[in-house]
Every structure is written in structure tokens, then in C-alpha cells.
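Each reported figure results from applying straightforward, stated rules to the coordinates on display, with no laboratory input. Model, not experiment: these values are computed from the prediction. Cβ atoms are built from the backbone, for glycine too; each structure is taken alone.
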Structure I
């Protein structure tokens with residue numbers, strides 16, 4: 001089997017809902033957005049996710065993943081990306097969400113040994129950084145890893161919305177279909193972004209994550 005196809009198979013496994021990162025337990029603040037009325041419909045959910053992808057944590061995570069991918073063989077450069085990513089979350093729950101999933105991803109990825117796992121051992125590694133570095137170590141292209149990560153991120157939030165709103169399965173699929181051009185655009189727009197380009201304009205999504213910390217009824221950890 002060609003190396004690229006083998007690497008693609010690994011990526012599919014790593015980003016599958018069955019891969020034990022615990023992503024099903026996180027809503028990225030969506031649970032509060034539903035309660036507050038911001039995302040109680042298909043249209044509201046699409047708008048919420050588009051803002052995150054284009055102006056919020058989705059864009060930031062894509063940039064971090066790309067730079068972790070490029071730094072996978074440079075211990076110092078990778079350490080700088082790890083440190084920056086851990087400092088960026090806007091609240092306690094966002095930090096928990098990304099670092100807990102990052103640790104779980106690295107632990108599960110030991111089934112595919114690589115030197116980068118040793119470099120990242122014992123650190124609070126953000127989820128996109130873990131995916132980017134491990135993908136690079138196994139020959140997964142930067143663009144493919146970025147697009148796959150963004151797709152998995154949205155699919156997880158749509159799955160959460162199906163349970164919270166509640167949203168029907170067909171409606172959830174329509175949301176994923178509507179997001180396809182946004183996902184492709186977000187991937188392309190971050191291809192040449194530097195770490196200095198990181199920034200968020202999705203303020204209400206950040207506030208949602210903070211409000212969730214004190215939300216009375218909660219199904220999700222974030």
C-alpha cells in the first residue's frame with residue numbers, strides 16, 4: 001500500500017468518533033448557546049459553527065495544528081507551539097477540553113509509535129497540536145490533517161446538537177453538508193497563516209464556554 005494511503009487510513013482512525021479522546025463529552029459551549037437561544041435551530045447552529053470556524057477557536061486550532069505539523073521534528077519549535085496553545089483558551093473549560101483530549105489522543109496514539117510522542121510526554125498538549133505533530137510523524141499531509149481535524153470538530157458539535165436541541169439526524173446531516181464549503185475555505189485560508197495571525201472574533205462563543213461553567217443543568221463537560 002502506498003505510504004500516503006496508509007497515512008490516510010491512520011488519520012481516519014485517529015479522527016473517528018471511536019478513537020478514545022472522549023470528544024463526545026464536550027460541547028465547546030454549545031450547551032449554553034442552546035439554552036440561551038443562540039443555536040436552537042438548524043440555521044442557528046450553522047451560524048454558530050460558521051463563526052467558530054471563520055473567526056474563533058476553529059480557525060485558531062487550524063493554525064496551531066499546521067504549525068505543530070511543521071515543528072514535529074524540531075523539539076524547541078514544537079515546545080513553543082505547545083506552550084502557546086496551552087495559554088490561548090479563553091476559560092477553564094476550554095483549557096480542559098483541549099488538553100484533556102490532547103492527552104487522551106497521545107495516549108491512544110502510542111499504538112503507532114513515533115519519536116514525537118516522547119517529545120510531548122508529560123505536557124499539557126492542546127488537542128490540535130497533538131494531532132498535527134503525530135500526523136506529521138506518520139506522513140499525513142498538513143492540509144489533509146487540518147481538513148480532517150476541522151471536519152471531526154464540527155461533526156462532534158453537530159452530534160452534541162442532535163442530543164441537546166434536540167436535532168434530528170437528517171437535520172444534523174444537512175448542517176454538515178452546509179458546512180462543507182466553510183470547512184474547505186477555513187482550511188485554505190489558514191495555509192499561510194503565522195502564529196502571529198492567531199486571534200478570535202467569536203466573542204459570544206468564548207462567553208458561552210465561560211457561562212457553561214456555572215450552568216445549572218449540564219449534559220456535557222464544556
Structure II
């Protein structure tokens with residue numbers, strides 16, 4: 001943790017690489033799409049380094065006018081295997097439980113909404129969240145503030161609520177700032193230029209460390 005701040009009223013979460021490891025399915029979906037388009041495939045490290053935005057924000061630049069066709073191939077390939085290869089990140093379940101003792105929580109992800117919600121149900125986590133918002137659920141996707149407004153409404157946020165957004169990339173930290181949330185980084189963002197590139201307000205080495213911190217919060221400061 002980098003500095004003392006006020007205790008959160010609401011905690012919002014990124015999904016992939018923050019609460020879950022679903023990269024095998026994402027890599028599978030991308031490579032199925034690349035093969036269909038005669039493009040070079042990506043290894044896991046490349047996927048981790050390059051996958052940030054939603055399909056509607058990134059696929060037009062990758063596939064041009066055929067991006068919607070590419071999106072259908074990708075989604076179909078991911079749906080084939082994503083529940084079978086999904087794993088919680090270390091300490092994620094503990095962090096979700098700890099956050100639930102503090103106040104409402106929600107997920108804001110650039111994974112497509114139906115896939116996100118299916119994964120939460122599969123893990124038995126859906127009941128912990130006031131909202132599970134993925135790409136396409138709001139008028140614009142993260143880092144736009146639009147899904148944050150929906151999430152905060154679902155959480156019953158007051159105007160003066162202290163909100164943390166927890167993620168693992170610089171885009172997540174940018175999204176938090178765009179939405180007026182505290183930017184909380186889990187991990188060292190080594191796949192995204194490091195902590196200095198992410199510029200978080202708070203940093204925890206992993207979800208387990210964040211859970212321990214939340215369980216120890218007292219009064220107005222953490």
C-alpha cells in the first residue's frame with residue numbers, strides 16, 4: 001500500500017487478471033480469429049501485454065471493416081472453453097468476501113457482459129456483486145465513465161461516496177480517474193509497463209494482501 005486514505009464505501013473491480021485468470025480462453029479466441037484472417041498468432045505474453053480495450057474499441061483497428069465478423073469468431077471460440085480454463089487469482093475470493101464486509105461492490109470489465117456474468121455464476125461469485133458490467137452493457141466501455149455510472153447506481157452510491165476501483169493495468173487506473181474513483185492497483189503491472197506507468201493511488205502486491213488490508217480497516221482511515 002502506498003499511503004493512508006479514507007476507508008472505501010464501495011469497491012468496484014476489474015475482472016481478468018484482477019479477480020480471475022481467464023487468459024487461456026482469450027488467447028484461444030484471438031488465435032482462432034487470427035487463423036481465420038491469415039494473421040500471426042499471439043503467445044500468452046503477447047496477449048497479456050496487448051489486450052486492454054473492449055472488442056468494439058479495438059477490433060476495428062485490428063480487423064478493419066470485417067471486425068464484426070472477427071468478433072463473432074472470437075466470441076464463439078471463447079465460449080467453447082472459457083469456463084473450463086477459468087481460475088480465480090490468488091486471494092481473490094478472500095478479497096471479495098472482505099470487500100463485502102465494507103459495503104456494496106460491483107465488477108466493470110471489458111470482457112463481453114454475457115461471458116463475464118457466466119464466469120461469475122460458474123465461480124459462485126455472482127451473488128456478491130450489485131452489478132456485473134461488461135463490454136456492451138453501457139453506451140461506452142472502460143475507460144469511459146459510462147459503465148461506472150451504472151455500477152454506482154446499482155450500488156446505491158451517494159454523491160460523497162468514497163469509491164475504489166481495483167485493477168491490474170494502466171487503463172484500469174485511467175478508468176478509475178476518469179470516473180472520480182481511487183485507482184487501486186493489484187500486482188506490479190509488469191505486463192503493462194510497471195507501477196510507474198500505471199500511476200495508481202494505492203498498490204497491493206496481490207488480492208490476498210488487499211483482503212488483509214480491508215479486514216483491518218477501522219474508522220475513517222485505512
Structure III
């Protein structure tokens with residue numbers, strides 16, 4: 001699957017980009033929420049998510065790069081988020097947060113920064129709908145892919161199989177048409193792509209290429 005990241009979209013003409021995504025092979029719409037505290041950047045918040053929800057026919061995948069994410073689960077669910085992920089590095093009560101997201105009727109995901117080991121998930125993998133592995137340092141789009149991510153995907157896939165879990169693996173950062181096939185081969189289920197989609201001459205074609213890279 002592919003979840004194009006709106007962080008790289010044209011916010012001066014967002015409706016046009018949303019129309020493109022609605023008719024594309026995109027599976028989810030990825031929304032990066034940054035507060036300027038947990039990561040050194042500010043993106044957008046609840047009003048924008050609500051507006052996007054009115055424009056899209058795809059599920060909204062909200063990635064909370066913020067401090068105290070548990071304070072905002074309900075608000076983002078009400079704004080239209082069907083998938084909500086939060087960073088393990090910024091959460092004190094991981095299990096409680098997962099349960100709160102699920103009580104709201106959304107799917108729950110945990111995010112690991114590049115330096116955070118997969119073993120941190122041993123006590124929570126059974127409860128998660130998906131895990132997002134950051135393949136760049138969070139905060140800015142357009143960064144170079146961190147090659148160690150392949151090993152982390154394989155480690156996470158092994159953990160999921162050992163626990164007989166159905167957790168999906170999502171990868172975000174530096175994803176493009178060149179590395180998509182290798183990421184799927186390593187065990188990724190969902191690829192988040194921003195610049196590779198919205199800077200392409202034909203964004204819909206780029207989405208299709210990344211989504212179908214496994215079969216090429």
C-alpha cells in the first residue's frame with residue numbers, strides 16, 4: 001500500500017492535489033502533525049485535517065509528532081482520522097494510549113525514530129494495528145533515506161511473525177520509486193511518500209509505481 005504525505009503537497013491549491021489523490025491508487029492519506037517542540041518544525045493542525053477530511057475519499061492516517069499526543073487523540077479522531085500513530089519516544093503510557101485510540105474507533109500505531117530499537121515494541125506489538133518506522137529523522141521532508149531501515153524492517157517482521165500478530169509495517173522518509181521494491185521485499189506493507197509523489201511530473205503515475213513496485 002501507499003500513503004502519500006500531504007506535507008509535500010501544494011497548500012496554495014490543496015483541493016487540486018486532493019482531487020488527484022482521490023482518483024489515484026493511493027490507499028491512505030498521510031498527515032504529519034508537528035508542534036515545533038517534539039520536532040523542530042511546525043506543520044498544520046486540526047482545522048486543516050477537518051478540511052482535508054471533507055475533500056478526500058481515502059482514509060486519513062494521522063502521524064502525531066507532538067508532545068503529549070494522548071491529549072489530542074479524541075480531537076483528531078473527531079476531525080476524521082481513521083489511523084492515529086504516536087511516537088514511543090514521546091509517550092509515557094504506551095498501552096493506555098493504544099487503548100484510548102481504539103476506544104475512539106480508530107486504528108492505533110506506534111512510531112519509532114531511526115535510533116529507537118525494534119525491541120522497544122516487544123510488550124506492545126500484540127495490541128498494535130501498525131508500526132511506523134521512520135527512515136529519516138522526523139521533522140522535515142526531502143531527507144535522504146537511512147539504509148539501516150531495511151534491517152529494522154526485517155527485525156520487526158520477525159517479531160510480528162513470532163507473536164503471530166497481524167501488525168502492519170509502515171515506512172516513512174526518503175521513499176521513492178527506486179527503493180520501494182526493496183522496502184516491500186524487506187517486509188514493509190505501507191510506504192509513505194511525499195516529495196517522490198508531489199515533485200513528480202505525473203504524481204498519479206508516481207503513486208502507481210511505488211504502490212506496484214513489489215510486482216515489477
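Which structure, out of I, II, III, was Cα extents along the principal axes in Å, for residues 83-170 alone calculated from, if the result is 36, 29, 20? Of the structures listed, the value fits III.
Comparing relative contact order in percent (Cα under 8 Å, 6 or more apart) across structures I, II, III, the highest figure comes from I. One of I, II, III was used to calculate helix-only ellipticity at 222 nm (-39500 (n - 2.57) for each DSSP H run of 4 or more, over all residues; to 500), giving -13500; which? Of the structures listed, the value fits II. When distance in nm of label points 7 Å out along Cα→Cβ at positions 11 and 51 is calculated for each of I, II, III, the greatest value falls to I.
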